[in-house]
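> Heads up, there are several structures right after this.
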Structure 1
Amino acid sequence: MKWNHEDLVVRRGRRSGVTTMVAVHSRVLGPAVGGCRMKAYPDLGAAVDDVLRLSRAMTDKCAVAGVPFGGAKSVIALEEGTVLTPELRHDVLLDHADLIDSFDGSYLAGPDVGTGPEDMLVLRGVTPHAFCLPEAHGGTGSSSGPTAVGVHAAMVAAAGAVFGSTDLARRRVVIAGFGSVGTLLAASLAKAGARVVVSDVDGSRRRAAGEQGLEWVDPDRALSTSADIVVPAAVGGVLDPDSVARLDTALVVGPANNQLTDDSVAADLAGRGITWVPDYVASAGGIVYTLGREFDGLSHDAAIERVKTIGATVEQILTAAAEAGTTPLHEATELAARRLVG
């Protein structure tokens with residue numbers, strides 16, 4: 001992968017023997033922030049590609065969201081088949097905390113896929129440069145709620161641009177990924193009167209969906225199901241030329257990171273008349289809320305109001321794309337670039 005990052009540090013943990021890494025893409029706007037991802041990878045190269053791609057997206061996410069922080073990401077790269085016992089998990093986190101601490105505050109870590117507030121508490125035992133601790137320990141806890149609020153705001157704004165109305169009542173919305181964010185988003189959309197269809201690779205989630213009165217679709221059909229809005233809310237890399245050709249929707253907006261397999265897919269979406277809100281724009285609610293609370297001292301309500309401004313950003317990006325005949329990705333990238341150069 002081509003990269004233009006400021007730092008990439010890869011280290012094998014002295015306690016656990018597990019490889020951990022931090023990639024800092026940019027500190028132009030301030031200290032770099034980004035979550036700590038813990039997952040199994042087929043090889044080290046795949047883990048490095050992931051941390052580089054994710055950290056670059058964090059730079060754009062922070063810039064477009066207007067927060068004075070740079071972009072980074074960290075990865076705990078488990079080997080496939082690793083049995084992560086409580087003891088090994090603890091040692092891995094301590095090793096990763098050592099690596100985070102070596103950046104002297106120029107990289108600040110939060111939770112990501114595979115980690116949560118309790119893990120941030122372990123990191124904080126070694127380094128002060130971890131946030132989103134459990135609320136009982138003075139942190140803001142899980143960012144799933146604010147992330148869902150931000151996606152909902154993005155969806156409302158995008159609906160106004162695409163359908164001519166911000167009212168989501170009776171809109172059919174398919175959410176591909178019924179995890180922590182997807183569940184909260186489904187609830188808020190149902191409350192707004194939308195017809196919500198959900199899917200998840202974990203079949204046991206079907207019962208929870210039924211208890212909430214939601215429709216269910218099998219995971220392999222989620223993206224091709226006819227809908228007004230499709231919401232990628234699980235893994236990245238789900239939008240490629242083949243999957244885009246099967247989409248039956250006018251609008252795609254969701255919290256999953258790195259939804260496109262390649263930036264060129266944005267043109268494929270536009271070519272089919274499908275509006276795609278860039279993932280790093282729609283999913284910024286968690287970082288906006290957390291930074292607002294933990295660094296700016298905002299109240300919960302004030303931080304949530306800041307999250308809702310994502311809607312105005314989406315409106316700005318979609319209006320610019322329509323006027324210039326470009327894609328929303330192009331306009332979001334241009335907005336980030338302008339803010340990165342002051």
Structure 2
Amino acid sequence: MPHGAPFVLLLLLPWGSHCTTDGSNTCPVRWEEPAERTGQSCQRSCSQDRDCSGRRQCLCDEDCGLSCVTPGRSCPWPVRIENAETRLTQASRSFGALLEVTCQPGFKMANGQGVALSRCQGDRKWSLTAQCERDLIPSSFCNPPPETANGFHSGASYRTGGEVRYKCKRGYQLDGSDTIRCQENQEWSGPAPTCRPVFCPPPGDIAEGYLVAVEKTQYRAGELVYYLCKRNYLLDGSNRVTCQGNGTWSPRPFCRARCTVPAQRSRVLYQGRKLWIQEIPEGQVQHGETVTFYCRSQNQTQSQTCSYPAPSRCFDGLLPLPACYDEPTWLQYNLFPQRVVSEIHPC
């Protein structure tokens with residue numbers, strides 16, 4: 001915790017018990033937004049010790065919820081905080097240990113208190129406490145700002161002129177002004193905004209495919225639906241689509257058609273094998289697959305003609321023939337098959 005860093009008031013109780021093994025404690029649901037807002041780095045999420053590697057254990061890490069933590073790892077000491085004195089409440093400074101922050105005479109925290117507790121977190125940092133500021137007359141402060149369901153606010157100063165900003169949890173949208181200000185009459189400039197749930201309309205079908213989902217008039221943010229393609233069509237993209245936090249769906253996939261190989265009297269390179277067209281099942285390839293044709297070299301300086309490969313890729317039912325490719329005639333194919341371009345010496 002660097003000298004003079006800004007702090008947010010957190011009056012803390014010790015955490016760190018195995019919340020999932022004995023069932024005696026309740027750990028908050030993992031909520032990373034307020035943790036990140038106060039500078040905490042959440043460790044890997046878990047539900048029991050075996051989800052963690054090495055010496056890490058599944059412990060409760062406040063807003064980060066159940067996390068993989070090394071209990072023996074300690075937080076830095078001593079800690080210097082501007083206009084405050086610090087002391088450990090016990091000999092340990094490992095995970096879950098408490099640090100008492102006491103403002104010096106003439107200084108108080110933004111909410112008027114002079115003492116707060118800081119906890120050693122799973123990221124080996126002390127949790128933040130409010131900054132000790134010069135004590136002003138009580139009339140210069142507003143009461144704590146109003147809370148809003150499914151959201152939170154940031155901004156630690158409740159002094160006249162100070163502002164707090166509201167944000168909603170994922171899946172909810174802010175309705176109202178996101179900022180309120182502490183006025184000279186020690187009242188906030190307005191009520192807290194509301195966080196209303198976000199919904200998406202039905203996602204709709206896709207060409208040559210169909211939707212696999214319970215039909216609803218609207219879907220909550222975070223809900224998933226799935227798509228499948230009809231027979232002989234290949235799914236291009238993710239088969240699942242998510243209702244996003246802005247009320248729109250993530251990109252839907254496409255169902256791509258197979259391609260008929262547009263040649264009859266030649267061999268091609270397909271899936272690493274040189275095959276006659278008749279050897280390819282139904283003479284068709286899947287969307288995205290590559291078929292390599294053979295073309296005759298036009299280099300007049302060579303003593304004999306030779307062949308070179310010309311790849312082409314199937315895209316949604318279309319497999320274009322390379323411009324250099326010439327389809328052998330019936331006579332060439334039946335009377336002189338060794339002269340078909342795909343059978344002559346490669347260049």
Structure 3
Amino acid sequence: MKSTIRDVAKKANVSVSTVSRVINKKGYVHDATRIIVEKTIQELGFIPNQLARSLTSRSSKIIGVIVPHIGPSFYGELLEGIESQASAYGYKIIFCHTHDDPDRELEYLNFFEQYNIEGLIIASNFSNRDKLVDLKIPVVTVDHILDENIPSITSDNVKGGGLAAHKLIDSGAKNILVFRGPSFLLTTMERTIGFLNVLKPKKIYADIFDFDLLNPDIKLIEEILKSNPSVDGIFTFSDTLAIATLNILQKLGKKVPQDVSLVGYDDTPYAKWVTPSVTTIHQSVFFMGKQSFINLTRLIRGVELDSLHDIIDVKLIERDSTK
């Protein structure tokens with residue numbers, strides 16, 4: 001049976017309130033008494049009830065993180081960035097993946113309310129934004145802008161799209177395909193705008209197709225490539241999609257980059273492990289995670305942010321899939 005705070009108080013021959021003051025590090029406790037209580041806590045293996053402590057101190061040192069799914073690429077790296085910064089600040093995180101399901105979002109919001117979390121980071125296309133007000137806690141979004149009044153951290157997707165377009169043009173591409181994510185996403189729209197803005201003055205046009213960035217339809221990629229035998233440049237909105245496209249191109253006998261130049265997005269480790277390695281747009285996902293936590297804790301402390309919407313720079317990483 002787990003030890004309770006009463007067990008600690010009885011063995012240390014002190015009151016429950018004294019043990020509570022030692023645990024919460026609030027209120028006066030004589031040094032000798034504090035040492036006895038701390039030693040007793042260790043001997044009994046007592047683990048304080050964090051929820052009870054948070055309700056008393058109004059400081060749970062817990063934040064919630066909502067992502068649409070968990071994987072080794074974008075969201076895995078984002079969570080690592082958030083957790084590393086949270087650990088440095090003495091915070092714990094509870095992260096949940098919703099699969100963009102509104103009902104799951106509501107379940108997690110109720111769960112967060114029970115655990116008295118201090119703030120929330122949302123990295124999904126959140127549907128229940130009107131319910132966020134009921135939590136009465138600071139909220140920061142990552143890779144999305146849910147509302148102009150909710151602080152956000154995004155990368156410069158317009159610039160990223162432009163960099164990809166310039167690279168394909170410099171590689172001599174004239175018959176270009178764009179394999180992007182769902183069209184309703186802000187990131188998708190911004191990268192598309194940046195890409196097309198560079199192509200337009202050159203009078204170069206691109207055919208655009210929407211895909212799931214993590215689990216693209218391989219058969220559809222093959223059908224599109226077979227229907228566009230003259231393609232000589234492809235921009236994909238994730239490295240996962242780029243690698244899937246690379247495999248199909250090689251299956252169809254196309255050489256990369258001799259026949260087709262290929263540019264991905266995200267600069268995940270996989271992009272440099274395949275052959276040929278993939279030219280891609282690097283965005284600092286780990287840093288975005290760290291910065292989202294820093295901004296959230298500033299809001300928790302009541303500090304006004306210098307900028308409501310931070311935009312993180314991106315850069316082109318040239319590898320072997322482009323000329």
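> Between structures 1, 2, 3, where is mean projected area of the Cα convex hull in nm², for residues 61-212 alone highest? All intermediate terms of the calculation are to be shown ahead of the outcome.
On the way: 1: 11.6; 2: 13.8; 3: 10.3.
The maximum falls on structure 2.
> Ranked by distance in nm of label points 7 Å out along Cα→Cβ at positions 37 and 237, which of 1, 2, 3 sits at the highest value? Could the numbers behind the result be given before it?
Details: 1: 0.9; 2: 3.5; 3: 5.5.
When distance in nm of label points 7 Å out along Cα→Cβ at positions 37 and 237 is computed for each of 1, 2, 3, structure 3 gives the biggest number.
> Thinking of 1, 2, 3, which structure, once Rg and Dmax of the Cα atoms in Å is computed, gives back 25.3, 84? Please report the intermediate quantities before stating the final value.
On the way: 1: 19.3, 57; 2: 34.0, 107; 3: 25.3, 84.
Answer for the origin of the read-out: 3.
Every number here is computed from the coordinates shown, using simple stated rules; none is lab data. Given the structure is predicted, the values throughout are model-derived calculations rather than measurements. Cβ atoms are built from the backbone, for glycine too; each structure is taken alone.
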